[in-house]
1. Looking at mean count of other Cβ atoms within 10 Å over residues 17-24, point out which structure of 1, 2 has the largest value.
2. If we compute distance in nm of label points 7 Å out along Cα→Cβ at positions 9 and 201 for structures 1, 2, which one ends up with the highest value?
3. Comparing distance in nm of label points 7 Å out along Cα→Cβ at positions 153 and 257 across structures 1, 2, which is largest?
4. Kindly point out which one of 1, 2 the value 3, 16, 25, 25, 17, 10, 4, 0 was derived from, the read-out being P(r) over Cα pairs in 5 Å bins from 0, in percent, for residues 41-120 alone.
5. Can you rank 1, 2 by percent of Cα pairs over 19 Å apart, for residues 97-224 alone and just name the one with the largest value?
6. Thinking only about distance in nm of label points 7 Å out along Cα→Cβ at positions 105 and 209, which of 1, 2 has the largest value?
Structure 1
Amino acid sequence: MSYREGDRRRVSFVVLSRNSARVIDRCVRSLVAQSPGGRGDEIWVVDNGSTDDSPGLLRALQSEFPDILNVLFLDSNYGTTVSRNLALRRVKGEYVAIVDSDVFVPAGTVDALIVRLRADDRVGLIAPRLIDSNGQLQLSADEFPTVIRKVQRFVALKTMERRMNLMAPPTGIHPVDYVISAFWLMRRDVVGEVGPLDERIFYSPEDVDYCVRVWKAGYRVMYDATVHAVHDAQEISRGIRPMTLSHVKGLIYLFAKHRFMLSRRRLCERIGRFATVGTA
């Protein structure tokens, strides 16, 4: 790897990749483009035991961008938390971005989010609105998932998103319960305070858990509808398959850990979710 101990970076991008040959090149190039003029970003891609052509593509990209791209090749699929934590332990950026390999980040998005973080130190985690490859808004920010809400998302997410796209689009910047971990931006000191992702969750809902912990630490989770990223979602938990079962196990663990299941109200009261209102 080209990374040198002691380097100082602006943004550390942590990208999780598994069998992402279709999307990984576009993702990495969009992140490289966030730092024109050599402002010192770094990209850590964790390849989670891919069996397609993505390892070869990543090696080629690493040769093309030796000063910014670092790749950790794992021998099998370690899930979303263990794998990301391997990279999080190595980051040197003032800001840390969690990015899925099926996300494309337009120029200027990261700069705009950094401005939001600098403007209000109460903001612990911020995310842009996500759209799909057809420009349709995705339900990427949501309320903490009760059992009923999770069932709704599982069986009717596309219907919910179609209805949402018929309504007036979201505007401005506002606090939300949680945002999916396809694209997050945080200050590294907040990551250090909140801690690593919970490795007792293999695949999901690690994003809900982390956002709960950000709120518990006294920060806000914010959704910025003024900027966007494209999320060409692979949705590997759709249908009855091993990842779906892992998701169910993760939910049971989440409900037990944070002591909620049928209602989000008491959880919100405990973590101060309603104590801070307004925008950054």
Structure 2
Amino acid sequence: MDTRTRNRSVYKSNEGRARVEAYYRAVLEGFDALPLSRVILPTSMGATHVIHCGDAANPPLILIHGSVSNSASWLGILPEFAASFSIFCVDIPGEPGLSEPARMSLGSSAPAEWLRQVLDGLGLRRAAFLGMSLGSFYSLAFASAYPERATALSLITTAGVARQKTSFIFKAIACMLLGAPGQKLLNKLVYHKAPVDPRILEFQALASANFNPLTETIPIFGDEALKRITMALQYFGGDRDALVDTRRTAARLSALCPASEIHVLRDTGHAILDQWPAIIAFLRTWAAA
């Protein structure tokens, strides 16, 4: 069964794709805080780009970025994590990274099956997961389908547990029509008061000009799917999140996932970039379980 979506092209033009990918490659080539290795894995969704760092003898940790992003979003925190984990940063197909520029249907089995193939390709029987936004949705999809293969989940502003705020979609479309001033307004909606690396904002401006973001409504996991999440789970959400209903997300995870640790942060938006020590401590405890 074809699990790819029939959405419009991921990129607005071949030239735009080349600009985005060239920028990403330059960022990776300029990163010298610790050694990185890279591999392209064949999957049913096409080529999947994975970055590895850290000692292979340490517990494996899969990092999955958010929408309109790629694994470069993790580079700033890799040195903090690499001392404790064997880290694999995975580019989601259909996002502005170096994986296949084709989206999978989020309402199908494709997200879980794709990640299963990624773990198989990396030779990993089990792993812990750290996801951000859309990456958290993928992590939950995998852990629900293959709970025996996920040791722990740390989720930052996850989608798929409570409704998306439809008002944000209309605001985002309006912002994108305004060019550079609109991009600044959109950043304010997403990041709220979180300090953001200017290089991330520069990439997002480039992506906004050349990339068509995901428009599929992210499906909501049913109660039975969430009850299969029996491994240790950590969740961080902001009470000012413009994209998803944080309090409803927190309530469902608390009620349905028995080993959940829930954090709703005050005066915080969708981007949560200051909880790394707590995340590392949680994953050190559970990643090798």
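Please treat every number below as a calculation from the coordinates, not as lab data. Because the structure is predicted, anything quoted here is derived from the model rather than measured. Cβ atoms are built from the backbone, for glycine too; each structure is taken alone.
1. Values: 1: 21.4; 2: 17.0.
Result for mean count of other Cβ atoms within 10 Å over residues 17-24 over 1, 2: largest is 1.
2. On the way: 1: 2.3; 2: 3.1.
When distance in nm of label points 7 Å out along Cα→Cβ at positions 9 and 201 is computed for each of 1, 2, structure 2 gives the biggest number.
3. Numbers: 1: 1.4; 2: 0.4.
Comparing 1, 2 by distance in nm of label points 7 Å out along Cα→Cβ at positions 153 and 257, the maximum is at 1.
4. Numbers: 1: 3, 12, 22, 24, 20, 11, 5, 2, 0; 2: 3, 16, 25, 25, 17, 10, 4, 0.
The read-out comes from structure 2.
5. Working: 1: 50; 2: 58.
Once percent of Cα pairs over 19 Å apart, for residues 97-224 alone is worked out for each structure, 2 has the highest.
6. On the way: 1: 2.4; 2: 3.6.
When distance in nm of label points 7 Å out along Cα→Cβ at positions 105 and 209 is calculated for 1, 2, structure 2 comes out on top.
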